Structure P
């Protein structure tokens, strides 16, 4: 059973809090499993959303869902589904890469704010899955960038905090007109 979730928008204090870690008992609970399924359902219905963290739906919990899929601005994305519970970035390495980022909490559809954000191109991540099994793995490229964005949410950091070139701010509809065809 899924619950209808409301997106928490920029300005809501929960987005600036450090999220609470989940216990093994909580991970196994129907409440957390329902939250995960509801977050997945929400991402599935969004054209642009590929990642969602619990603070973005009002819960200060260390939980992120990634449902990577082709989007109107990234039509070549391959499908990837992950649930990250209590994730910790152990190490970042590789060159910093500027990539375009938006955020479900920063607008709706084509009126979503986006900008170029520099992030390390590779990382090592430790996280727990829905079965309370801990994993550690290296990621690179777009998925590494996405993981960093979602883990930032769990630490009260928004992508706008990481933008270096403020002239790159734009709404998705303008991005589609001026950037995505380059």
Structure Q
């Protein structure tokens, strides 16, 4: 595997951990062919929940482009149950300025009918593994106020609540807070 540590000029795809023994779930790198499944999961959240502050659903082309641009430590991963994508996640740069380059932000989404199976925890733990082996120091989660399940998921994966941004977003005619959670690696 090529060096993926922070500061390296090399970009490599992360090696994914194996799910727990006996689990029907598998994790793998997202492929452009997963775009429609990812888009379906994500657009449900855009249209019906506060999990994302996006207000406009993604087109298939936008989702394909998003996947194509992700690589190395910032590659998207998917959880699959057989051939079906049941969730996805990714790491993104936390902020653009150079001093922040050792920090990343996670994103994780699980299909509504698949929640409660441990898929989110599997994805978050894998993202933490990728962040650790890639040389990052801090992982942040920005979670909208009403998303208690996401806060509980991140707490179960070792994240601590480090702050609340008050009324920083507006969706469905409602002002929304954002909880900032963080784990140090």
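Things to note:
- Here mean projected area of the Cα convex hull in nm² is compared for structures P, Q. The highest value is that of Q.
- Source structure (of P, Q) for log10 I(q)/I(0) by the Debye sum over Cα atoms at q = 0.18 Å⁻¹, for residues 28-115 alone, computed value -0.81: Q
- Comparing relative contact order in percent (Cα under 8 Å, 6 or more apart) across structures P, Q, the highest figure comes from P.
- Looking across P, Q, the calculation of distance in nm of label points 7 Å out along Cα→Cβ at positions 44 and 164 that yields 2.9 traces back to Q.
- Set P, Q, criterion mean count of other Cβ atoms within 10 Å over residues 76-83: the highest-scoring structure is Q.
Every read-out reported here was derived from the displayed coordinates using simple, explicitly stated rules and does not represent laboratory data. Worth saying up front: this structure is predicted, and the values here are computed from it rather than measured. Cβ atoms are built from the backbone, for glycine too; each structure is taken alone.
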